[in-house]
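Before anything else, here is the set of structures, which you'll find just below.
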Structure P
Amino acid sequence: MENKKLSILLKGIIKENPVLVLVLGTCPTLAVTTNMISAFSMGISAMIVLVCSNMAISALRKVIPDKVRIPCFIVIIAAFVTLVQMLLQAYLPNIYDMLGVYLALIVVNCIILGRAEMFASKNGVIDSALDGVGMGLGFTAALMAMALIREVIGNGSIAGIAIPGLENFKISLLMMSPGGFLTFGILMAIMAKVTGKEKKLDCGSCPAASMCGKTGEECKGGAADV
C-alpha cells in the first residue's frame, strides 16, 4: 500500500512530468519562466489549485452526473483559482501583478483539468491529493529549471539579483519567445534521455515518407535518436 502511494506521488516528478514528458501547460511554462520568482509562484499556485480541486472532485465523484462532469470540474477549479487570486492580491500583490493573466488561466490549465478527468474522478481523496502534490511538484520543478537557465544565461541574474561577472555575457535571446522554446526543447530532450523514452526516427515515423521515394533500407543510415 505504501509503495503504491509513493508511486502515485513520485510519478509526476519525472516519469510523467506534466511539462517535460506529457507536454501540458506549455503556455504558462513559456510565459513565466523568465524569472525564478514568477516561475516558483506559478508552480506553487498551480499545485495548491491542483491538490484542492483533486480532493474536491474525488470527494464528489459519485454525485457529479457523468454528462456534466467537465463543466462541474471547471467550476470547482475556478473556485479554487479565484481563492488563490484573492489571497495573492491581498497579501502578495507584487506576485499577483507579476503573474498577471496567467494566474487566472490556471482555470483552463490542461494539467489540472486532465488530472481531474483521468485520476481524481476515478480514485479516492488521499490518492488524488498525492497525485496533485506529485504533479504540482513536477510542474514547479520544470518551471524552475527553465527559469534558472533563461534568467542566469539570458539576464545575468538569479531571482532578480544580478550575478557579478555576467553583465557582459548575457544571451538576451533566451529571455525572448524563441529562447523559451529552445530551452523547453533542450530540457524535453534531456528528460527523454533520462526516462528512456527516446524515439527512433525511420520511414515509418516520417511524415514525408510518401514523398521521399527512399526505401526503408536506404533510410536506416539516417535514423537518429531524439
Structure Q
Amino acid sequence: MESIKKYIAEFIGTLVLVLFACGTAAAVGCATTDPNVAYLLTALAFGLVIVAMAYSIGNVSGCHINPAVSIAMLVSGKMNIKDFVGYVVAQVLGAIAGAALLGYFLGFDCGFGANGLYNGDILKSLAIEVVLTFVFVLAILGVTSKIENSKVAGIVIGLTLTLVHIFGIHFTGTSVNPARSLGPAIFAGGEALANVWVFIVAPLVGGVLAALVYKAIAPKAE
C-alpha cells in the first residue's frame, strides 16, 4: 500500500511538472517574441514546480518525478528495482496525462514545450543533455545526502533545475528528464517524437554517471 501511495505521488508530481512547466514554455512561446523572456519564464516555471512538489509530495515519494533521478537512486542503492520500475511507470503516465491536459487547455497544436535537437546534431544534443543531467542529479545527490539539509533541499534542487534550464533551453529546450520529454513528444509528433530517444537515453546516462561520480567522491562518513 505504501508503494502505491509513492507511485500516485510520482504520477501527480510529473503531471504537474509537464502541465505547468511545459505549459509555460508552450504559452510564452506563443505570447512573446522576445526569446530571453520566454527562456527565463520557462526556466523559472520548471524550478518552481520542483520546489512546490518537493514540499508537497517529497515526504511521500521523495519527489523524483524524473526517471533520471530514480535511476541515480537505484545505482546509489537508495532504491530497489521494484520501486524503480513503479516510479518510472508512474512518471511516464503522469507526463502523458499532463501533456494531454495541456493539449486540452492550449490546443493540440501548441507544441507542448517539446525538446528538439541542437542544430540537428544528434551527438552534440546527446552530450549537452548528459552534461545538464549530470549537474542536476549530482546536486540532488549532494543536497539529499545529509538529513540536516532536508529543509532547504527542495529549494536547492529547484534552483539547480532553473540553472540548467537557463543554460540549456537555447540548445535542446532542456530535457534532463525522459518522462518530461516523452509525454509532450507523443502529442507533438513529427520530429519531436522521432528524436525523443535522445532525450530518454542522454538523461538516463547523465543520471547514472552522476550516481557513480558521487559514490566515488562522497565522504565515507555519509
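Each reported figure results from applying straightforward, stated rules to the coordinates on display, with no laboratory input. The shown structure was predicted, so the numbers you read here are calculated from the model rather than taken from an experiment. Cβ atoms are built from the backbone, for glycine too; each structure is taken alone.
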Quiz item: Given structures P, Q, which gives the highest value for distance in nm of label points 7 Å out along Cα→Cβ at positions 140 and 164?
Solution: P
Quiz prompt | Read-out log10 I(q)/I(0) by the Debye sum over Cα atoms at q = 0.09 Å⁻¹, computed value -0.31, structure in P, Q | solution = Q
Self-check item: helix-only ellipticity at 222 nm (-39500 (n - 2.57) for each DSSP H run of 4 or more, over all residues; to 500) from the coordinates reads -20000; which among P, Q
Solution: P
